[in-house]
1. Given a value of 16.7 for Kirkwood radius over Cα pairs in Å, for residues 44-219 alone, calculated from one of P, Q, R, which structure does it belong to?
2. Out of P, Q, R, which has the highest value for distance in nm of label points 7 Å out along Cα→Cβ at positions 76 and 236?
3. Taking 22.0 as the value of mean projected area of the Cα convex hull in nm² derived from one of the structures shown (P, Q, R), identify that structure.
4. For which of P, Q, R does helix-only ellipticity at 222 nm (-39500 (n - 2.57) for each DSSP H run of 4 or more, over all residues; to 500), calculated from the coordinates, equal -19000?
Structure P
Amino acid sequence: MFGPFEKPRAVNPVIAPASAATTRSGMSDSVVRWEAYATFNPAAVVRNGKVFLLYRAEDASGVARIGGHTSRIGLAESSDGLRFTRRAEPVLQPGKDAQARYEWPGGVEDPRIVESEDGLYVLTYTQWNGDVPRLAVATSPDLVTWTKHGPAFAKAADGKFLRSETKPGAILVRAVGDRMVATQVNGKYWMYYNVPDVQVATSDDLISWTPLEDANGRALKVLSPRAGYFDSWLVEAGPPAILTDRGIVLLYNAGNLGTWGDSTMPARIYTGGQALFDARNPVRLIDRTDVPFIRPTEPYEKTGQYVEGTTFVEGLVPFRGRWFLYYGSADSRVGVAIWEPAKRQ
């Protein structure tokens, strides 16, 4: 397991909504307060000695309910991983492009990020058009200028997965210093994705992905909810999966079912678990945690648009000898938790 992680109270939450920030909508050209309603669910990467967060920001349009606003992706940077400076404009948003039919009016949501061997950044995110959420891919050389490649499964199995509900998108990586580099197993890149079960896909180029299928032609499930546990309602892949000498470590988000789940926790609360997969066979589950390694304990994790509470993990990076875990809290803010491996010894 990774951890234990501690939440530094002096800096949390590290990103909160900002009502003054404005941008021009890529669809209507109107001025919108693009991060006024919520800022949460971040991806993380280390570049040039700094931590960068790509976080989901919701504007104040639409209706006051989850999924009722337009989401964009903002970028923030930090020299210490704790105190962030944000760019004034979003770096990814819906626009009048080939992806508009998939991204409007809901926007672009819940990013995860990895780096390729040659330094290209690969972002998985959810396209939300108010009808079907789709896992999509974008790439960038600098974290600012992005190329959208569209739905990840558009070419798979003659498009049979294009109408399926899919969400990001934890690509398998290995830690190379402070870089999280996409890595192959058995000649393929691997990605754990989706909810309420975690499924798996492979790729030759990190852009186009093919879900593995079971004997019935359905997307293969490799991690599922368990009655009686903290992950009884749903499971969803978190940050990029990490190849270690013990196997593949996948941090995942877990929803509790309440009556048929862990009775010591509220129904629908989001916590975090960890799963270990075989390094030579990424679909083979070896073990998983029976209790959460992170859960809502602080006021900022329990107050917001998701009142049951969330610690929704999406960004994990090694940085200066420590591991920094970034997560969405109550679908409203960004938190950080830190693990110092040296303390384990």
Structure Q
Amino acid sequence: MEATIKKIIAKTFDELATGLETGSFGGTPKIALMGVGSEHGEAEMQEGADMAASRGITPYFIGGMDETTATAKMVEMLKSGEVDGAVAMHYTFPIGVATVGKVITPATGRSLYIATTTGTSATDRVAAMVRNAIYGIIAAKASGVTNPSVGILNIDGARQVERALRELVDNGYNINFTQSKRADGGVFMRGNDVLNNPCDVLVCDSLTGNVLMKLLSSFTTGGSYEATGFGYGPGIGDNIGELVLIVSRASGAPVVAGAMEYAGQLVRGDWKKVLKAEFAAANAAGLRTVLEKIAEKSAPVASETVTAPPKEIVTAEIAGIEITELDDAVNVLWKAGIYAESGMGCTGPIVLVNESKHEASTKILTEAGFVSE
């Protein structure tokens, strides 16, 4: 009995000491690291685990075996509750689950959550990016960012994603949209914004996010060694069970340690509770309906030949149209008897119309869903 009491006291003092050192008093997160498969060898991975130990993490190193056995061991430890989370160089997530990476941007030294970087949250690009926005908010909030600001990378699908997300906002779901630091502002993030990050969460598709992760984590090393950041992040989805974070086979010890630290933040932030609450709020705001609309719009339709009205001078620009919908937008105006042409402005795709028909054209495209109000 006396020995048990002494162990409890010792554990309490140990957790208190860790709390004073790390600023967290919820116990020390136990994080497994699958060290198999690194391009830099298991010793590099072990060094990363040792670095994480100095940051308030209890590391469990899995090495000295083939990848299949190591993966099975990691899953067993997660399911049994022996560890709170795990970091691996490879893990197969189901469709609907994607990872939210975390990097340090070079211009400001601030953290940027890239949503997402591996996995596939949906098979449709726009639907995936809408879900990715929610995934990014979950990861940021669980890591301690109370009201994360959100920007959308200026890539194909971005305009449709903005419309879908603003519909959720109109229905009561809170998204703190940011503004680009470029002179014309807006929620769409250019390459400049990626470097100086005016947002906490950057929404993109997984393939683009993966490229950004690799660039930002290894831009000082020539690419063969990922030296900065927190890795490719946790797999997030509606019904995800265990906490698994991804690093690259090119990730060095500093990134591995960062990934384990990131995992610890999520554990301390009660990531499952945050995930459940965020999805409940998004679903209450009509997430399913929004995604169904995207699916309907993505479905192939029979082509229709539309004859252009008589040509006239077009100098008035209508911006905010997705590049993949540009021809459709022009056809809608032609059907309404308004001559229009497609073009590319300095901020993206545009439709050009006569100055006298700008207001009427904008109203038609807005009602047709090509332009946000």
Structure R
Amino acid sequence: MPYSRHLDPHCESILEEYRQNLPRFREAATQIKALLAQTFQDAGLLTAGLECRVKAEDSLAGKLELKGQKYHSLADITDILGLRVITFYIDDVDKVATALDRLFTVDWENSVDKRKLLEIDSFGYLSLHYICSMEGFPYRFEVQMRTLLQHAWANMNHDTGYKSGVEIPRRYLRSMNRIAGMLELVDEEFSKIRSELTDYRRRVQALVASGNLDEVPLDGDTFRSFLELDPFGHLNRRIASINQAEIQEVPLMPYLTLFKGLRCHTLGDVSRFIKENSEAAYQIACYQMGLTDLDIISSSTGPQNLCLAYILKSGGGKAGVHHMFDELYGPSPSNESMASLLTEQAQDLPFMHQN
């Protein structure tokens, strides 16, 4: 398609080289984007976006019209192929940069870390720009890396600022700069919180591994770490041996809420809960399985019978057992009848007659 641009023969030759190599640029764009996506997935690096574009001919023609004489050939133009990686956290930008350095050859002389400019109104433009090349593709390409908030700010500022062609009054610029500062602070705080949570989880895992369970509060992260120790495994295997049954693994996180409701505040409390109620839980299982030829049990059998034993020993009765089933499986008419049956069956078990 012809353009009404005033290009000299030199610039026209660059444009013609672009046209001839456009399929190569498009193929490279697809290849590089797929490579980056796979690399981030393999590294467990979650990104908010991965964008890729090949510069349109009209855009390139406009660029050549303005400053075409600075380019000797198409190879001197580094943004024909451009990619943008958008991360959720500031520190992930550096992780993306490390991945790029391993995958491609980075032209450090022409790459720019705009985060070091530290201009008062430059939040949205604090991208890290790498100029890269790879084997088999003769042209360099640009990869921009920024956070999601930086990306949003850059787009909003572009639409409300110079793109409109109208000079922005100072009072509006001041407001926009204030917002930029707030967004930068939010960006930093998100990364700080994530880092501190990571440190917290590591400390918890170390405490759990060392057996200092009384120092570990009971919450989602700590209970998940506790489950890795297979705390109900011994009881489940003992129950399974009644009928030589197999144990089918199921998620046990639903028991977190139940243990909290039964006054367990630390992992030490849960550990003692297991020790104090295991024999009663086993008695319940013996009664239940003795009437069947069940050869498969769920890994939730142990924790469920532990809670059931505690509720019955504590005098919670049918209402307490009913509430337990509602918590575990959601309200259902069958929960009440099942609670009635289990409460009645348990009356003759030895643990119900101990002082």
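Just so it is clear, none of the values below were taken in a lab; they were calculated from the coordinates. Since this is a predicted model, take the numbers as computed values, not measurements. Cβ atoms are built from the backbone, for glycine too; each structure is taken alone.
1. Going through each structure in turn, the value belongs to P.
2. On the way: P: 2.0; Q: 3.2; R: 6.8.
Once distance in nm of label points 7 Å out along Cα→Cβ at positions 76 and 236 is worked out for each structure, R has the highest.
3. Details: P: 16.5; Q: 22.0; R: 28.6.
Structure of origin is Q.
4. On the way: P: -500; Q: -13500; R: -19000.
This figure was derived from R.
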